[in-house]
Structure 1
């Protein structure tokens, strides 16, 4: 699953109005979790709308390697026949997660709750990303960790005969850390408690309840969430429908706001309030953005997002909003490039440890395309409204969101914008280029741009 060393560059050129209706692939976070929960359920879980991208397919293969039966029955439709809580088997080969941070980190929690040994590997990008924040609580629960310096992949986990339930206060806003501890706690006797000072995406808690776990959540007056999970539940097979990924939808949404004359709708988008920080920010910037056909499916709010070209203005995005839009700062920075005035984004330290140092990668990409910006240790200030944007070559650093964000910039720029690699887009959004072309976007081979 490791990414090829051969790069596939592409240029986006100034496009006419983007118009139409599209559906983006299924939500990545829910897709990963549905496969994992199915693997520890006795019986068959049916999943529709699964994101069939490299990251999620890596999780599917990992669940197979751990003994579950995972089958594709049609486009986006899958079945998982699981082994029950505590029933995963010791894998006969390494678990290769490619570029998938979520898949690898959550599976570490799942594996840590079993008395088995498993080795985790990944591509060059994933191998640079820190895993200590996941491994520290797992060590406290009794998991043996064999890792190279800095707690990075490749590493091997060996779960104890009996896992120790713990009370763990998450030191930074991280749904991955929270979820890994809860997934490990599934096979611990007694109650595992996670204290979350700042709320992060809650798909794990929702799915735990949906599959039949005994889980309780208390929220204090100051917003601290305390999550208590009773270990060793008997999961019930489920029918899971995966809504459209709001992070993937954000690219078309921002394109519709910055390309003059555009009018487009992205259908069936997940509207979980812990995932919609970008939409809130865009509305504050003056975006013509409306939610239509809002409904509830599988315990999650979904709806269609309708946008038209808008005259945006700069805003300040406070740090407390970061957990609800942590993956959307690259594309927000592109929107800010076309807004009047300064957009100040705070609380971005988590971007330093994504698929790339996303904060630095975004700042560099903006600079080479003529967008004034200031990069801080945990902040980014973008001054929009400059003339003649574009014309630059953007290194993607094997990061799918950097690639897609700067292709969107090229659609509204005066000059083409070239990204050095598009293969990495398959990590989360395999049909991105085709969907954008269907709306009217134009791309060119880099050598011709």
Structure 2
């Protein structure tokens, strides 16, 4: 279904957003590898995470939703490291690249064959970057040309521990190797020259794995994981997703009169590049009530409408905010002057070619852009764009939500062609935005 977003009211009040997607995936996976019971509150119940829950059930874990004291919770009864069983059916990962890549690593060191499929978007995404280092430890794969889904993983019982310096700063590749390393002998060693989000490392330690992270003098990170740990079931309270909060943060920054507080949002230091970038542009953003749970910091984020100026976002920040470039581009479009995103070639292999989708969408809405293979320049007008265009989302949830946010301040409404992908990460996005003063409605036929 297509949607139209029109100029709305200021965003005021205090709200919560769904649980962190990255942490939710890992909570289900590690709960399934633990001994005993894991209780999860705040799990993101979007389509991507549900695909992980279904897959882990097929691999032998017991995973059930429940309700206690008015709060939704999930129970996972694990099988222990190395205790997963061969699934009777193909695993359908839907649209979730995180789930597919992490499970490639998990299944690499289990001695059975497993086939994974995905939707049209996921089936176009590259998996060879994960499969190549997993082959080095003894696993084999059968896949389509270019290493794309469907993929059959032929696991090994004679795995060699990884000892690898990552060429691509990718939390998904790193996490796949760490999950493989749980069921491998010896020490898995991974070096990141450019640190990526570290939820897997933090959660492995929380569940009881022997894992050390060494920060070297040059800023690189050396991760050492001992194989065959006995993970123990835990209680987890997952904070709100900074990547979902990003849409409301930018909406409040660019909508005149807005004064919004987002409660209990994860502020992992390797995930807050968006906040740093918006502050550099002039945004009034403050952090309050910092706390720590499951080895993850969280806080309330207070945002006030602010005039913005164009800046250069360096390539070194890309791993800290790779999912936030679509919504940051919306902020850049209303900023005064040119904003440049450098070193963002990775956006071309996300749920869509996001560099192309961002540029096309902004141009349709009256904002000039310039792209290269790895960069994007946005020529902000210092005022809302004209809008009055149809934006193709390319079945990408972050593209769809970003341009719905732009419609809230544009001179004329903005239409997106398909809202179905939004359910993968932020199921109540439209309801929440409209409750805060947004004007998002189905497009008339």
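Rule-based calculations on the coordinates, nothing more; no lab input. Source: prediction; values computed, not measured. Cβ atoms are built from the backbone, for glycine too; each structure is taken alone.
Assuming 16.6 is mean count of other Cβ atoms within 10 Å over residues 80-87 as calculated from a single structure, say which of 1, 2 it is. Walk me through the numbers on the way to the answer.
On the way: 1: 19.9; 2: 16.6.
The value was obtained from structure 2.
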Exercise. 13.8 is what came out when mean count of other Cβ atoms within 10 Å over residues 72-79 was calculated for one structure; which of 1, 2 is it?
Worked result: 1
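Once mean count of other Cβ atoms within 10 Å over residues 144-151 is calculated for every structure in 1, 2, which label goes with the largest value? Let's see the in-between values first.
Working: 1: 12.4; 2: 15.0.
Comparing 1, 2, the top value of mean count of other Cβ atoms within 10 Å over residues 144-151 belongs to 2.
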